[in-house]
Structure P
Amino acid sequence: MIRYHWQSVVLILRTSWRISRSATVIAFLEAAGRIFQYLRPLFLGLVVTGLAAHRLTPLVLGIGGMIFTEAFGFILGICGVQARIGLNERIGQHFDAEVARISGTAPTLDHLQDPQYRDQMHALRERMGTLGMAYNSLINAVNNLVAPITTIAVAVGADLRLLLLLLIGAPASWWARSTMRWEQEAEDESATAGRRSKHFADLTTDPVAASELRVFGARNALLRLLGREAYEWRMPFARAEARGAAFSSAVTVLYVAAAMGILVWMAHDTLHGSVSPGQFATGILVVGQLRDVVGSLQSTVHFLGQMLRTVKRYRWLEEYGETARAAHPGTRPAPDALRDGLTLQDVSFRYPGADRDALRHIDLHLPAGEVVAVVGENGAGKSTLIGLLTGMYDVSGGKVLVDSIDLQDLSLDDWRDHCAGAFQDHLKLELSAREAIGVGGLDAADQIPDDIRLLDALDDAAASDVLAALPDGLDTRLGPSWPGGVDLSGGQWQRLAIGRAMVRRSPLLLVLDEPTSALDPATEHALFDRYAAAAKETSRAGGVTLIVTHRFSTVASADRVIVLADGAVAEQGTHEELMAAGGHYAELYGLQAAGYR
């Protein structure tokens, strides 16, 4: 554990050094200033000795020393404080960016389905400010280590009995270790409740959720749930804080009693001449300083403990990311065109924490150049299948092959550069319209394509009328939460998302996952012809187009229809073959058709 904490300290120092070497060094000047400030009792003792004995030398040395320590300590302190204030913000920004990078560059989405990961991330984000203050906590720790060393040296010179007060530090040291453990346990215990509390709090401010909550009159029920989860979240911290406060109070009472006893003892000896007035004056100040030192050490341990725990979670995230990347060592480039197609061999998949497979023993071949429709009821596994083909999830068993190459052997980044898609849960990117569409075709330098390419993509998605309705065309700011931002209907957002999917030309895998769920069936059917045309272009490059839908009426022209039911392939074939077979597909098709009569 000590080694792990030391590695965390090294991480903070290395980060600070990389951000600003000069500020890292200057910040330590504050510790030097503290040394001078804690020498004040020594110089005050010289002043009192000089006055009591009518001697000039100790009087001059004492006054000069006090002036020097005050002035020089103040200057060094100001320099150090200014340096670390500047570092705090930059270190905080660095760790914010690193957390986003590590989480955002994980090869798959498995971690987002992992409850342990989500709990750890919640606890980390709750303490992200602590990472920004990490170097500050280290400087405070150094300062508060300098203080007792200097004060002890002064106490030894004044009266050895003052060292008895250090015995109070023994239980304080135990308290410090216990406090760190209690707070760690509180953070771990409260993480899940904290995530639920945040979820309920977010619902109260979400415009979409707000309308539904009001329709059902569920606001008060939600607030009760929020209150209950907030209570469950805060209670472990409250218990830890109460235990710490009780022990801290006991240490304070013990210290005050011991200090009073020692000072009375020293006063008695001063009256009888065995202790000089200067030593007694020094002792009075040392007693106060030692109390401040004990209090500062307790505070330092608290904040240092918070910092070390947060850095520990950050390092856990780093290691998690490294492990995830190591599990995907593939470096082979994706082929320029598919010749054989995509194959799933005995593929099964189970989400983290689930007790059953979402997909079971899937054997499929999707030939190059085909338009494949995947249908099935909600929960059948359609979107999960998409996740496996795009490499967003790792298979739990079996293999996904790209032209007979295991997807695990390919560079996932390169494979995804050859994929495009529009999804039911599409992004509402509150950027300019140009950026919101153009991110679908970023080049190696992260530059969006030219406007002609974007307009062609919108035309392919039958979304040109959406752009025409925007006041500033491609320059229009989207999203009502921004000044001058334009809100769109659900269907308009979805059509822009489809346009984004059409920006990339000739992908090896074009995924349309419930792309028109926000549109009425008639509009969906009209748009399907556009998608079919885009699919044919993809097919000419040897690509596979996968259309996922629960609306059977739009898939009749697909080259192949795959029917999923309860995580398994129930049927596959052309529309005509499946209708002639009179199986599950024909039954569901008939039920949907009857609904529109």
Structure Q
Amino acid sequence: MAQKITSKKSLHKKSTKPDFKRPQRKHYYVFGAVMIVVLAMLAQSIFGKSSELNYDYIIASIADLNQEVSVTGKVKSSESVDLSFENSGKITTVNVKVGDKVNKGQVLVTLNSSELNAYLAQANADYQSAQAELMRYEAVLDQEKAVLAEVKRGTRPEEIQIKQTAVTNAEKALEDEKSNLEAVQSEADTDLDNIYKGVKDILSDALTKMQFAMDHQLEDMFDESTAEKDTLSFSIQDPSLETQVKWDKREANASVDNLTNSINALSDASSYIEYDAALNTAISSLSDVNSLLISLSMAVEDSATLPETTADTYRTSINTARSNIDTALSSVNTKKQSISAQIATNNTAITAAETAVSDAEHTLLSAQDNLTLALAGTQPEEIAAQEAVVKQSEAYINTQKARIASAAATVQLYQARIAKNSLVSPINGIITKQDAKVGEIIASATSVVSIISESKFQIETHIPEVDIANVNVGDMATLTLDAFRRDAEFEASVIKVDPAEEVIEGVSTYKVTLEFTQEDERIRSGMTANLEIQAASKSQVYAVPQRAIEYVDGTKFVQVVHGEEFEKVQVETGLVGEDGMVEITSGLEEGDKVVTYIKDQK
């Protein structure tokens, strides 16, 4: 809803003198005079220090403005009206022909407006987008105001209790996570210890298989009479292979001894590292025995003197021994893999439990900080910061309102341009000429259609060039006739604006023809008409009195009250209303106190 702009009286008012009664007795005269002097001195001490400026101001708010052009004219008998387009363009529709009866407001001929329609659609979209953005800003402002209210209110007792409960719960959660970590670590130790308990049995089994192979399965293949017992009991053709067999036999014997010593060194007090070392020794020892078995197998195949039955026996012994050694090696490797897998599982579980403890510690610290903050209450700087946020949101809204006004003006601009592409009958009448053809390019100001009016009388007036730009065909006017009382008002509408000037008494003017909207038998030709033409209007705009605007070197300013000081603000102006109010298109915000009068006081 548009609001009327109201004016507030001066903030500083002059005091009035007290009205003393005339004393009844003569001896009161002196006392009364003394009292007057005392009161005058007291008033001077109280009011003498007030502001030296006495001023009036108005509150900037939304208003509707109307612009009128006041002129006089003469009533004349009706005549035909010639209609033309203000702009050139291509004719798209012709709705009448000569002899047709038309009504006021009827569309007669139109020009192509496709491009303007596209611009209008874009302008409407921009306007709607600006409105949506305003709604978003208003929602944000509501949220920020709610936050400000919360900040000003401070922490409620129930909120402190909630935060205290959060601390208690966080402490309990931390204790639970610590207990869980201890349980996970204990379970991990137990699981790993159980796996290591079987290591010694696997090592002993591997040693047994190695010793059985060396002492029984391979015994007949070596000459036991030699000191090292590493010489083959049969001859082979490859000397290097024979040397390899001797080397492998010695390595295997040493490996058996090494594994024996490692196993004997293990006890219940041995560490996991010692068990891991024994497993690695077993793998190395089994590999050495396996190497001996491979070289022996090659030696049997290389012998040319070994009987076939003996060779078959040796082959069987070697294969059996290799199978046993492979089984033992697989068991040792499987145990090592089980240990590695258990360690990985333990590490994952422990890491997860440690992370849970760390998270619980952080949660507790956060809960404690929140409780401390709640107990401390709201600080002044917090309120100031949130108030600044609210003011910023309000500034965004004011800026967005200005954008909406600009977008609305753009919509109105394109609507006006589109309207000018339609030739509309300004009167009720009959078509006497129609020269428009569809597809024809018509020039501006070219007479296209002529209409003879059905009414009896029209009004002719001449409007000065300073006002003619505000008068358009279709504008309404109220008028009085000198022949009647001032309260006898009539209505008329502008039906024609001549494009050519007429110089009257040295002033460029333009003839404007109006038609009465209703017939009245009292009207006579030659009567003088006093016209008020409604030339322009705007709704929902900021407006201030013309006297509030200052002009400095072509720039316009107003003074805005801030506390006890004035700020000079640059503004842009628009429409000037008939009541002396001027549209402010930029520079002011709703609620600003705009100074309209300042007087220096002595």
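Starting from the value 69, 25, 22: which structure in P, Q was semi-axes √(5λ) of the Cα gyration tensor in Å calculated from? Before the final figure, lay out each step's value.
Details: P: 69, 25, 22; Q: 113, 48, 18.
Computing semi-axes √(5λ) of the Cα gyration tensor in Å on every structure in P, Q gives 69, 25, 22 only for P.
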One of P, Q was used to compute Rg/Rh (Cα atoms, Kirkwood Rh), for residues 504-559 alone, and the result was 1.16. Which label is that? Q
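If helix-only ellipticity at 222 nm (-39500 (n - 2.57) for each DSSP H run of 4 or more, over all residues; to 500) is calculated from each of P, Q, which structure is the one that comes out at -17000?
Q
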Output the label of whichever structure in P, Q has the greatest value of relative contact order in percent (Cα under 8 Å, 6 or more apart). Q
For structures P, Q, which has the highest computed value of FRET efficiency 1/(1 + (r/R0)^6) of positions 56 and 552 (r between Cβ atoms, R0 = 30 Å, to 0.05)? Q
In terms of mean projected area of the Cα convex hull in nm², for residues 104-343 alone, which of structures P, Q is highest? Q
Comparing distance in nm of label points 7 Å out along Cα→Cβ at positions 280 and 472 across structures P, Q, the largest value goes to Q
The highest value of FRET efficiency 1/(1 + (r/R0)^6) of positions 256 and 328 (r between Cβ atoms, R0 = 41 Å, to 0.05) among the shown structures P, Q is in Q
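A short reminder: the numbers here are calculations on the coordinates, not readings from a lab. Given the structure is predicted, the values throughout are model-derived calculations rather than measurements. Cβ atoms are built from the backbone, for glycine too; each structure is taken alone.
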